[in-house]
Structure 1
Amino acid sequence: MSLISFISEFPDEQSCKNKFKEYRDQAGVVCAKCNGTQHYWKSDKEQYECKKCKTRTTLKSGTVLHKSKLPYRYWFITMYLLTSTKKSFSAKEIQRQLGHKRYAPIWHMVHKLRKTMGTRDEEYVLAGRIELDEGYFSTEIPAEEKDKPLKRGRGSQKKSKVIVMAESEVVESPKPGKKPRRVGYLKMKVIDDLTRETINKCVKELATDATEVDTDDSTSYTEIKNYIPNHNSQVIPKDKVGEILPWVHIAISNAKRQLLNTYHDIKPEYLQSYLDEFCYKFNRRYFGESLFNRLLFASVSYKNEFRYKYG
């Protein structure tokens, strides 16, 4: 959706509220008391009333806007900004664009939308042939580690570990300049360690329909064959990574660049939220102008609480 189209369709608070109700009606309302799905709309109260038990439900209740006091238009503008470009916006920049005085409610709004993106992507599992590798993302040193000597390399307290998996279909006779594989869905999951148990758990959660997996020869991956029928493990020289595991490394590189260009510092506990946004937009890279509407529909379908204190 272009900026001019967005302004034309949502010029004020009422137009945003009307569109939100339209999508809420499509998604369906479930009564919190009796789980009933048949409701009347009480226009004078702007609430749904359950036909069975007469319990009333507000328009925001049970959605990502649950208990939010921010205007609908704030949410719509933020959803537009987050979906209008491959890049992202910091909560500070969105606060500036909205002209809102307080940072905390804007920060919570943005992270709840990112959580919604992650919740939506959790419904999909990877299938077919996949690539798997780990990435190391720069984050702030956790408070409990600040007094300890700083480690170097991959074990540094300034690095958060992320398992990355991408559907990767081999292309027969690729055209000159094109990748030897075609990418499908992408998953990124922040993990505490690289033990076999942790890797196995991620594979079982995120790639239950995979039939073949390509990895390097790390000992962390030795039990993957118990969950995916065909495991191709090999020593991968640095100059061959782009041929054997092309898409996971493109995704890692692009995600790191986006985070560095947008945010000054990232706390480890919030990294997953930013990766959820990156994966959501990557997985819908061909949706074009409909991406805003897809996020809007997800926002009326999920109630996501982001319980961390902002910072």
Structure 2
Amino acid sequence: MTVKAKTSPKMAVQIGPLKLKNPVMTASGTFGYGEEYAGYIDLNNLGAIVVKGLSLKPRLGNPPPRIMETTGGMLNAVGLQNVGVDAFIDEKLPFLRKCDVAVIANIYGETYDDYKKVAQRLSAAKGVHALEVNISCPNVKNGGLSFGADPKIAAKVTSIVKNETSLPVIVKLTPNVTDITSIALAVEKAGADAVSLINTLTGMSVDLKTRRPHLKNITGGLSGPAIKPVALRMVWQVVQKVSVPVIGIGGIMTAEDALEFLIVGAKAVQIGTANFVNPRATMEILAGIKDYLIDSKIKDVNELIGTFQP
């Protein structure tokens, strides 16, 4: 008697103009520039690699201590340390071009002109498939207010980047706002092809012995399992409001976590802090999603997306 093999479900998803072979992506800042994880997983099996945030010039980041473990997560105040856009194109991109995976460059700036110039450089480079615009950064010409805290400013950054590129533009939203849906709607109207959320929640921790902050920067970004319920709620809210694809991020450690985001309407997910705990997390999550679809007799992951029943 022969046992019939289980048919593998279709996993491809569409993020605006960008087609991914599956919905499992890496989150910026947690996966280096891709090559760092090549010894642990086959990068070609990912839906997309989102590289460490890129600025116009190299950046050293904040002084240490800048990372600490918390209950159910971690605080980081790395300060967007990176090699700069030119070094990325010259030194990091050649390796990524050899991989059969979508490469998404996360970009940020302190001024509108920074975003414009970084977008220009990456758009002219071969091997970048989309841009993810980090608008959680402080706007130095607007009193340090985050670009993502005001709908008009968020829309302006989106518009500037869209004008400089033919690549799909994903805007990464900050959760540190009163109403994330108003920001999502503003960037959609400004031309965003998709939105990703959430970025880290602002937090802090105090050393009881010294009564000083654990982080030199005092505050940092909270990520990991602790923020998943908040992230899931915000993704669900944004899905109700926008017509562009939504990518879910925040505390996804297991396939079950990822499936929750897909069910509430996320077209794809990004795996972040889990990569630090388990370098093979992305592959285990992808395998778990496939197993769930097979067990549920779902032939295409898109049939599961958005099936939440409130």
Suppose Rg and Dmax of the Cα atoms in Å works out to 18.8, 73; of 1, 2, which structure was it derived from? 2
Matching 2.0 (distance in nm of label points 7 Å out along Cα→Cβ at positions 210 and 258, computed) against labels 1, 2 points to structure 1
For which of 1, 2 does relative contact order in percent (Cα under 8 Å, 6 or more apart), calculated from the coordinates, equal 24? 1
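Kindly point out which one of 1, 2 the value -8000 was derived from, the read-out being helix-only ellipticity at 222 nm (-39500 (n - 2.57) for each DSSP H run of 4 or more, over all residues; to 500).
Working: 1: -11500; 2: -8000.
For helix-only ellipticity at 222 nm (-39500 (n - 2.57) for each DSSP H run of 4 or more, over all residues; to 500), the value -8000 is produced by structure 2.
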Looking at distance in nm of label points 7 Å out along Cα→Cβ at positions 50 and 290, point out which structure of 1, 2 has the largest value. 1
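Values quoted throughout were computed directly from the atomic coordinates according to the rules given, and no laboratory measurement underlies them. Quick caveat, the model's predicted, so the values are computed rather than measured. Cβ atoms are built from the backbone, for glycine too; each structure is taken alone.
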